[in-house]
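Next come the structures, one after another.
Read the figures in this text as sums done on the coordinates, not as results from a lab. Worth saying up front: this structure is predicted, and the values here are computed from it rather than measured. Cβ atoms are built from the backbone, for glycine too; each structure is taken alone.
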Structure P
Amino acid sequence: MNRLYGGAEARYNEIFIEKALFVSAALFIIIIAIITLFIFSKGLPVFLKVGWADFLFNTDWRPTKGIFGIGAMVVGSLAVTLSAMIWSVPLGLATAVFMAEIAPRHIGQLLGSLVELLAGIPSVVYGFVGLLVVVPFIREHMGGNGMSVLAGAIVLGIMILPTVVNISRDAIQAVPREYTEGSLALGASHYQTIAKVIIPAARSGIITAVVLGMGRAIGETMAVVMVTGNSSIVPASILAPVRTMTSNIVLEMGYASGDHQAALFSTGMVLFIFIVVLNLIVNRVAKAGDINGKK
């Protein structure tokens with residue numbers, strides 16, 4: 001009797017957990033749908049009024065005169081993001097390989113803890129350090145006022161390192177040990193195995209890390225506002241000041257109204273679409289990696 005009662009109670013618990021998870025997933029979808037509808041309802045009218053080509057590619061942003069071109073901000077966002085990725089991705093991948101395949105276990109765990117600590121630092125702290133250390137260094141040794149694409153790239157690169165390192169390390173550790181053992185048994189060295197077997201096998205996870213890091217970088221606001229100078233011009237060099245799309249929204253939303261406010265929502269809509277595209281790329285890459293792994 002007790003056994004039957006216990007079985008029924010376990011079944012009720014399973015049903016309750018199943019329903020709770022379903023409700024949680026449904027609420028998540030509803031929240032995402034509401035956010036999407038809100039952004040598009042606010043931003044789409046001006047986006048269509050100005051014209052998508054003029055809005056995206058015109059570099060003249062003068063909202064008080066009804067001119068809404070975010071081309072300079074798009075270029076600024078891509079310049080800062082890509083500059084950060086150029087140095088942080090190789091460093092992050094090398095760190096992940098070292099932690100997963102080369103370092104002694106206790107050293108790898110220590111580095112993992114430090115990476116987690118790096119991920120937990122608020123973005124405003126990164127911006128403050130960049131303002132007090134990176135910007136003066138660039139101003140004194142490279143010229144300009146220091147607030148530039150380069151300053152943003154250095155700060156953003158440090159900020160996205162935890163994303164690249166953690167996901168790449170997990171992807172490398174998920175490679176079956178049989179691959180490594182088979183390569184070593186065939187006479188390959190440890191480093192040859194890493195370069196020719198492990199990294200190619202973890203390719204989909206590494207690409208996912210890179211794309212997610214890029215999404216993290218292009219969506220960052222506070223640290224970028226503090227170190228890039230916020231000039232809405234197309235940067236002529238990495239030492240030139242720049243304004244990103246996220247910075248533009250933060251700096252002007254507090255006093256914007258009418259079409260100006262709607263244009264800022266349109267900028268957020270462009271960012272939203274970009275992030276969605278990045279996530280779709282991640283999913284396609286992951287599925288392609290799974291299919292290749294099964295083959």
Structure Q
Amino acid sequence: MQAWFPLLAVLIWAANTVVSKAAATVIDPAAISFYRWLIAALVLTPFCGRLLWQQRVAIRPFLPKFAVLALLGMVLYQCLAYYAAHSTSATNMGVICALIPLLGLLLNSLFFQHKPRALALIGVALSLAGVLYLLGQGQPLNLLHGGVNLGDVLMLIGAAAYALYGILLKRWALPFSAWLNLYVQVLIGVLLLIPVAMTAQSMALPMPALGLVLFAGIASSVVAAYCWMRGVQAMGSDKTAIFMNLLPLFTALIAVLALGETIEIYHILGGALILAGVLLAQRSGRSRLIIK
């Protein structure tokens with residue numbers, strides 16, 4: 001029964017990747033980025049608003065760290081995903097998200113002098129090969145001539161931002177409850193997204209987009225977060241993190257059913273190499289991240 005919580009969380013996040021792709025045709029990416037976290041803030045306020053007010057003095061010194069986390073997790077990662085959806089497939093987005101633990105390993109080594117083990121380095125090499133195979137659509141050498149799809153690049157940058165988010169969240173270990181941590185980040189994220197929203201060609205929320213925005217703001221931002229935290233409480237962060245490896249599989253299956261996307265052989269082979277690399281790195285014990 002305990003495993004159902006993280007499993008449901010990953011399923012919701014996979015569905016949200018498909019929602020991001022579906023939203024690309026009906027709402028401006030800057031608009032959905034803003035509305036998503038505004039809705040999450042409104043939903044969380046009745047449960048967390050009073051607690052925030054009670055701990056406002058204790059929270060104040062940590063506001064710069066909260067702002068960095070909100071910028072990485074709520075603004076960069078999520079916004080870039082919505083923009084990426086305009087020029088890449090949901091399947092590609094899901095596979096690239098599987099790289100987050102590996103990107104965390106690399107960033108930890110680069111900025112915090114964590115020396116990865118040999119097994120982790122082999123995992124990085126395998127995943128890199130998978131990424132090149134995926135982005136080259138089965139012909140990696142084509143990248144030298146045709147370049148990389150802009151949507152895939154944006155998704156990679158967003159995944160790197162989220163990997164750094166996970167590292168900082170763990171290193172800083174802010175001394176507040178998980179819900180209060182999330183709530184403060186969401187509120188700051190809404191403020192940071194106001195300038196982004198001002199760049200939107202239209203802030204209109206058409207009826208076809210309403211359900212997509214509500215799913216992103218409630219199911220993905222609140223319900224999935226609750227399920228993930230329940231999983232971490234019951235099983236521990238290490239065991240729970242393994243469930244994230246199902247994200248690209250769930251995303252691909254939902255994209256096929258909901259959007260009619262086609263899974264090509266390069267998706268399967270590239271995704272398999274990426275996941276094999278991630279699993280090797282996880283076995284090394286050095287690449288685990290807290291995923292929200």
### Task
Consider the structures P, Q: one of them gives -24500 for helix-only ellipticity at 222 nm (-39500 (n - 2.57) for each DSSP H run of 4 or more, over all residues; to 500) as calculated from the coordinates. Say which.
P
### Structure (P, Q) behind the derived value 4.6 of distance in nm of label points 7 Å out along Cα→Cβ at positions 184 and 264
Q
### Summary
If distance in nm of label points 7 Å out along Cα→Cβ at positions 112 and 152 is calculated for P, Q, the one returning 3.5 is structure P
### Message
Please compute distance in nm of label points 7 Å out along Cα→Cβ at positions 136 and 272 for structures P, Q and give me the label with the greatest value.
### Response
P
### Query
A value of 39, 30, 18 was computed for semi-axes √(5λ) of the Cα gyration tensor in Å; which of P, Q is the source structure?
P
### Query
From P, Q, which structure was relative contact order in percent (Cα under 8 Å, 6 or more apart) = 25 calculated on?
P
### Query
For which of P, Q does FRET efficiency 1/(1 + (r/R0)^6) of positions 40 and 280 (r between Cβ atoms, R0 = 25 Å, to 0.05), calculated from the coordinates, equal 0.90?
P
### Message
Out of P, Q, which has the highest value for distance in nm of label points 7 Å out along Cα→Cβ at positions 168 and 192?
### Response
P
